[in-house]
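Chemist: There are structures below to look over.
Every number here is computed from the coordinates shown, using simple stated rules; none is lab data. The structure displayed is predicted, hence computed values, not measured ones. Cβ atoms are built from the backbone, for glycine too; each structure is taken alone.
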Structure I
Amino acid sequence: MSAIVTIDPANGAVVERLAFMTPAQAEAKIAAAHEAARAWRERSIEERAAVLTAMGAKLREERDHLALLAVREMGKPVLQARAEVEKCAWCCEYFAQNAGAMLADLDAPSSASRSFVAFRPLGIVLAIMPWNYPYWQVIRAAAPALMAGNAMLLKHAPNTTRCGLEIERLFREAGAPDGLFGALLLGDEEIDRRIADPRISAVTLTGSERAGVAVASAAGAALKKCVLELGGSDAFIVLADADIEAAAKTAVFARFQNNGQSCIAAKRFIVVDAVHDAFVERFVALTAAQRVGDPADEATQIGPMARADLMEGLHAQVRETIEAGAVAALGGYPVDAPGYFYSPTILTGVRPGMRAFDEEVFGPVAAVVRARDAEHALELANASAYGLGCSLWTRDAALAQRLAARVEAGAVFVNGMVASDPRLPFGGVKRSGYGRELSAFGIHEFVNIQTVWIA
């Protein structure tokens, strides 16, 4: 492509055309980030925090404008888009207030008169980010990285290019030095070369498994640190003693938020025999009541998928899963209307070996799996190539903790929906990636953990 073209998924209309950067323009961005990183690392925690605090205020000030951009570029329902921007503001403020303690020297007594561990900046972090949470995915990487003294360059998904440019503008207006946060308008074919650039110190990616393999390979070839937050096929386990009404209500939002396009969305609903039918009945009824429509309308709960090819791929997964023996208890087809709308769908009778069980299903489709008992439910939950999150529903707290210890996932939420939180580490295992974002664990991913030994 000679230009980036963004499309409104609600109607298929062109939103904007933007030129890719020339090699000279990209070089200027990288050079500016390199100079900014050298100066920024010398700034005090208090000076860095002032910029992040101002960034939080800018995000809140422009919340409605930013939300509408996300609505137009990727189809997010507007109320959810506003909530995303608010969460970004909170993240900036959280790290502004807490990074000092996270990065403080840590005494480590040894044979020295004094020895301690210090956390030094690495330099430039290259962030390769997806379209589904066009602000949150960027800010949750940028806030801790910048507070640690690094600079950041963003290669955003093409269909949310304007969202990325707006983040760059807001950082600049919040007082960030020139070049400290920059957006690169580059094609995917440019990524390997940029990762290999000696001025780039580390890479963080949120994206697909295929993208993770490509980025990890390039980072490994260049001996660069990388963090990968990849796909998920999260289990939502409902045991016999669960509060079925609460579980079903949470299941609807856990699956269909962001139009079903979330790596940590619940995707495989594993329900024990004793409550299977009761849960499915409520889940179907509550899902059927969801309003599908224009994402700019505040009454809309489910909007369009972000791209036509994604909708087509989703429908192929649904069709082949039904052909393999599953049943569409609700939906199962694209909406006959302009835009990329897919009917909210619940498939029952899903088993291992079917596409809706084995693959990540990225759209408004839920796969319900019947389990014999708690042990069988755990076995099914772990029978996945992914390991991002898991939601477990039971009134037995002791049982929940025993099962959680055996769940192969980066997060287990008991009687609640899996979500990212600045105060908690976020990331997965298996094909869901490696490394952690957020919390003290996340801020330490992109620092030089330096031992200082003084005789």
Structure II
Amino acid sequence: MAALFISQAHAQTPAKEDPRFAGLDKEFNAILQTWHVAGFAVAVVEKDKVIYAKGFGYRDYENKVPVSPNTLFAVGSNTKAFTAGLMGILREQGKLDFEQPVRTFLPELVFATNDLNEQVTLRDMMTHRTGIQRYDYSWLFFPPKNRDSLLYRIRYFKPHTPLRSRWEYNNFMYLAQGKVAEKLTGKSWEDNIRQYFFGPLKMTHSDLSVTDMVKQADAALPYSVAKDGSIKKLEYRNIDVIGPAGSINSNVLDMANWVKMWLNGGKYNGKTVLPETYVHEATGLQMAIWYSQPDKVHPDLHFNGYGLGWFLRSYRGHYQAEHGGNIDGFSALTCLFPTDSIGIVVLSNQAGSIVPDIVHNILADRALKLNKIDWNGEADKAKDGQKPEPEKKKDTVIIKGTNVIRPLAELAGTYYNKMYGSFEVFQKNDSLFAHLPLETVQLKHRGYDIFDATSVTDFTVGSMAVIHFLMDDNGDINRLAIELDDEEPAIFIKRK
């Protein structure tokens, strides 16, 4: 079975291979085996040239269609540097300022407090320091039909920490930047990305939605790894509604052009794409991220900060700007070593995968001519060394003596929450179901008016696993509670 994970490298590299990358085929094919990954593609840039680009494994695992450097993958949150870059271009054009309250440019953006309305700037949003936590369930499990509706929900997101006191990653703040660009240009976020980046950088295969990606001949299919190690095909996830935070799809050769531009002070083929001042600013420290001291095994891996759409770290004595990306069935990593003029792109069709990090480290060591470290072996040992958590006794069994004391029909109805929207609970035969925006889940009785949401497909309900139906003073069900983003459960009101 293991042999199925191995495929020959499908190269589109310079005629003479750089000796720094000799023998990588064997090493990377071993990674396919170790992590049961369908496939991945890599590209390494030095100054203004691609010095290494290959595909490994399969873009279509079932039909054994190989990955090539032209294969499209979802790049997820690598999109954020593109959206922040739009802000840099619009500032250069005199259309906005990073230091003014963002509502100066987008008055329809409303926060939960007057202080935030008066003080939050574009720089705060670009560096994730608004103090508002992620609220990702709002767009991931309860997506509205358009971005305006999603933007409207921000007014209900209560601050988690004081403004500028702590780094709090937030996809909504990049959605809002995309809306700023639309407001100031009169064009969609997608058209702005095409005009300012895809066109000038000759990113001819890249697109901005999975609806476009699936139409292309060389697109990777999304996969995950099952508990038994088998490779499991997933459905594409459409995240257009939060597009400015993560909906770009690309291949390693197109992304290599993006990297070249950053390594050359914002220029591509001698023409300015991003202002040079912005390039240095975006890849310079803007906000510290909490981080402990380096460990004794790798004391030269340390420092953790954020620029404008880039994470900043020290990698074995070399300054690094990078960003990962994860969306259903795909993991990605784009890295810049600005002072070394080296960049790395790793794209994979495996969900939540460690593979881009391992592959990045291997490529970085070779490109930077550092002593070899067995990154794959270390990660594999760390995985094996983690004792699996003892299987918990199932707490989803019916609580004895607590049968439902009311007809299921009394629980049925439409439930609404201003931060998440609405969903329907309905009875079918002798069972109860919840029709969520992305799928229908069965509600299995645990006890009292408590039910467990159980997926009937491959959708992951996550912490939405338990639903408590609540009653008013007359004993009638009038709302329900689900644990979502906040520490306190979200309350959904039953509509009459």
Structure III
Amino acid sequence: MINTARTDINVWPTGEPSLADRLSYAEAEPLPYWLDGDRPAPKPAVEGNVEADLVVVGGGLTGLWAAIRARQRDPGRSVALIERETVASGASGRNGGFMSSSLVHGIGNGLARFSDQDVSTLERLGLQNLQEIKDTVSDNGIECDLLSPGAIETAVTPGQLEELQGGAEELARFGYEAELLDAETMRAEVDSPLYVGGLWQKSGECTVDPVKLCDGLVRMAERLGVAIHENTGMTGLAKAGAGVEVKTAGGRISAGKVLLATAAFRSPVRAIRTRVVPVFDYVLVTEPLSPSQWATIGWQNRQGLSDCSNRFHYCRPTSDGRILWGGYDAIYNYGGRVEQRLYQRDESFAGLAQRFFTAFPQLEGLRFSHRWGGAIDTCSRFFAFYGQALGGRVTYTVGHTGLGVGASRFSAGVGLDLLEGRKSEVSDTKYVTGKPFPFPPEPLRWGTIQFTRGRLAAADRNDGKRGIWLKTLDRLGLGFDS
């Protein structure tokens, strides 16, 4: 029997980061590791008047998949994709490169909201979607460092390890390959003094270079005939005759239909603005480790890792021998601001560095080469939701809440189904028809989120035991996560 009697458990340091912690990232490049390299030249912006049967707004993974799948379904349909900056400059180029089969932010979250039958369907479709991504990557020669080592959810307290036992049973029940690791077998995989166990999900979890994936999808989209326009922000959206007019700074696009894949960025659709909040997540990437440094931590199977705290970290190796380390803070800025200056936050970087060396003390002295932040489109049910506007001429798919790298392809298909009136296995389920509970307006929104973050931190200090506020949110199917 696992002893869970301990309370006020906090494995992470509570004092101020040291000068050494701060110096470790002082010279890091202030941009995403994935975006630091040769990129294709920007596609021309929209100038003057343009026509298209379908306009996709958003040049991240959801938008790219939507444009590709639209042309695959109907090669005669003209498709234009517009991006306010450059492809993958938003969340698609700022994440950790974890690609999961989950469409509902984990089986437990799905079971809290849907019937067992619906969850079983969604898990099957999620695995099918992940395989279709792999097939697309292989068939189109997209070199994006896609690997399938699985992912380990690590336990850093006894209570978390007990919780993972239930997770192992859920994974097995829905047909996933998984292995529960005790302290010894966990540290044989990845040697950290903090880990008391883990749950290694061996199927349905991959790692990828998300920007290389996006760039490969751009090439594929253009081969299929999609017109891509970067540095083209949408400034207006309105009915025009039987179609829609999309206004941009340089012109306008006359479209039959529009699909919005705007993620955390402000949308003209009120149903999105009330249900999505931009939550900033921060990431560090180390310089390449030497062979002797890798030997001190093992990690020969190169799985992605995350701990199962409410304020969690995620980490993974890169293809060139670095370690990516992010998460924990989940910062919401008053008014839902998404601004360039918010992509850098020294307080978060200092805390990340301090906790990195707590997790891997054998790497003390290692430097970080890159530091960045990104805005996650968070909703209260933690996974994508869908809807229509302007009499069905506009469809949106947003709210992936940190698990969009894999789910984006599936949700793009659902968005197209809504535009086309096409039925699928999930069309009439609450997965598609339901929407997350909206966040309250400011200033109540900011206050509620800050209070919830505080209660999540308190639960972590109490080995995961949730208080009245969090239990109430759980019963209502509400929450805050990244």
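Chemist: Here helix-only ellipticity at 222 nm (-39500 (n - 2.57) for each DSSP H run of 4 or more, over all residues; to 500) has been calculated and equals -10000, so which of I, II, III was it run on?
Modeler: III
Chemist: For the read-out distance in nm of label points 7 Å out along Cα→Cβ at positions 98 and 178, a value of 3.5 was computed from one structure; give its label from I, II, III.
Modeler: I
Chemist: Oh, and also: Looking at relative contact order in percent (Cα under 8 Å, 6 or more apart), point out which structure of I, II, III has the largest value.
Modeler: Looking at the calculated values, the largest one is III.
Chemist: Here's a follow-up. I have 0.95 for FRET efficiency 1/(1 + (r/R0)^6) of positions 50 and 370 (r between Cβ atoms, R0 = 35 Å, to 0.05), calculated from one of the structures I, II, III. Which structure is it?
Modeler: So the calculation was done on II.
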